Structure 1
Amino acid sequence: MKFDLRQLQAFVTLSDCGNFREASERLFITQPALTKQIQSLEKFLGVTLFMRGRHGAQLTSQGSQLLDNARALVEQGKQFERTALDLAAGQSGRLYIGFGISSYQSAPAEVAKFRSVAPDVAVYLQDMPSAFQEELLLSGEMQLGYMRKPVKDGLEWRYSRRDELVLAIPQALKSDGFDAEQYLHQQPLKLMKMVDGRCPGLNAR
């Protein structure tokens, strides 16, 4: 049977206290339970960690040599637990976010607001086409993307903001009785597309 962090914590705590009563109180376990943990650890390691006597528990030479390593492992275990809890609560970790031309102002502002309430989360914000964002989101390489609808199956979306497309014409053409729709039907329209297919959704619209 291998040892676990509870046994190492018992070893460290008993070495700090020097007696089983105080150590068991700090660990919120009974003295027999503490004794069993120490004995199990000693049996697995094949060494005697403490000399027991009327004056408590005193580290042996072998116990003294193992104490620093045990203390480091216990601290690493605590740090692991803290990090895992923070990750689960969204208070630490890394967040990769993509944004495009439609959110070049709103995305940085919202990320800055998020950083103010979760300063331990490392946020990476990158400008990229919507199609590329979809690929990274579906592969799990990115956690959030700012893009226009529609989005591919398998992605969940929420509205961040709404905008609209307008068609502008020279003001000089406008006059009383001007019919914009009729004018447009009469013109050979050449629509400008976004460079390199950057925004296929916007191009389609």
Structure 2
Amino acid sequence: MGSRQGHDNWDEQYAVDVPPPWEIGGPQPALAALVGRISLEGPVLDAGCGTGELAILIAERGYQVVGLDCSRRAIDTARTKAADSALDIEFLVGDAERLEDLPVRPRTVFDSGLLHNLDEGGRRAYLRGLTAICAPGAVVHILAVADEAGPGWDLTPKALNQLFPAPHWVDTTVDTADVLANVDGEELHLPAFLLSTRRAT
């Protein structure tokens, strides 16, 4: 989901028999571990939720969750998964570059591979939207592939910190992590960063 591909292209990723590389049969382990060790405050926004694996994990822990993705196919699959699990999750088809249009003011945001798929203009629009919709004290967690992964990846700790400047964002940390991908049946571990930051009060 993002500016590097149109919405139709993201839909095409979910239309083939072979799942896209980021569909690994569960949430990214780095974020699943984070959810398991921190206290969350709802409502929670899963931005770029794909087929809903992380949103489902969070909802199973009793939190109100809204999942957002630009791919209607992904959202349809996420809704089916939630219904099969008897979970009440709101999944929305929407644009990460227009977060201001969302009918939710999250206290916690998770981004599992959305930011790194946006181009420079998309990132600016996405961050403007996060600043607008996040209430004071809201916490944002972003898992993004690092520049070390090779050509086409450009995020560094410095770049991530610059995206969340004071005075709007405080207590920003950037830790190393992995992003898992599945390519032709092979599990790949891509170097990544896990950013956490808080909307200033």
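Derivation of every value follows stated rules applied to the coordinates shown; laboratory data play no part. Please read these numbers as outputs of a predicted model, since none were measured by experiment. Cβ atoms are built from the backbone, for glycine too; each structure is taken alone.
Quick one: relative contact order in percent (Cα under 8 Å, 6 or more apart) came out at 21 when computed from one of 1, 2, so which one is it?
Checking each candidate, the match is 2.
Which one of 1, 2 has distance in nm of label points 7 Å out along Cα→Cβ at positions 51 and 187, as calculated from the coordinates, equal to 1.7?
Comparing all candidates, it corresponds to 2.
If you rank structures 1, 2 by distance in nm of label points 7 Å out along Cα→Cβ at positions 131 and 171, which sits at the top with the largest value?
Once distance in nm of label points 7 Å out along Cα→Cβ at positions 131 and 171 is tallied for 1, 2, the winner is 1.
Looking at structures 1, 2, which one was distance in nm of label points 7 Å out along Cα→Cβ at positions 19 and 179 calculated from, given that it came out as 10.3?
Attributed to the structure labelled 1.
72 is what came out when percent of Cα pairs over 20 Å apart was calculated for one structure; which of 1, 2 is it?
Derived from the structure labelled 1.
Figure out for me which of the structures 1, 2 the number 23.4 belongs to, where mean count of other Cβ atoms within 10 Å over residues 67-74 was derived from the coordinates.
Derived from 2, not from the others.
Using the calculated result -15000 for helix-only ellipticity at 222 nm (-39500 (n - 2.57) for each DSSP H run of 4 or more, over all residues; to 500), pick out the matching structure from 1, 2.
The correct label is 1.
A value of 12.7, 38 was derived for Rg and Dmax of the Cα atoms in Å, for residues 27-82 alone; which structure in 1, 2 was it taken from?
1
Work out which structure the value 0.05 belongs to, where FRET efficiency 1/(1 + (r/R0)^6) of positions 75 and 107 (r between Cβ atoms, R0 = 25 Å, to 0.05) was derived from one of 1, 2.
Value 0.05 for FRET efficiency 1/(1 + (r/R0)^6) of positions 75 and 107 (r between Cβ atoms, R0 = 25 Å, to 0.05) corresponds to 1 out of 1, 2.
Going by distance in nm of label points 7 Å out along Cα→Cβ at positions 43 and 59, which of structures 1, 2 comes out largest?
Largest calculated value belongs to 1.
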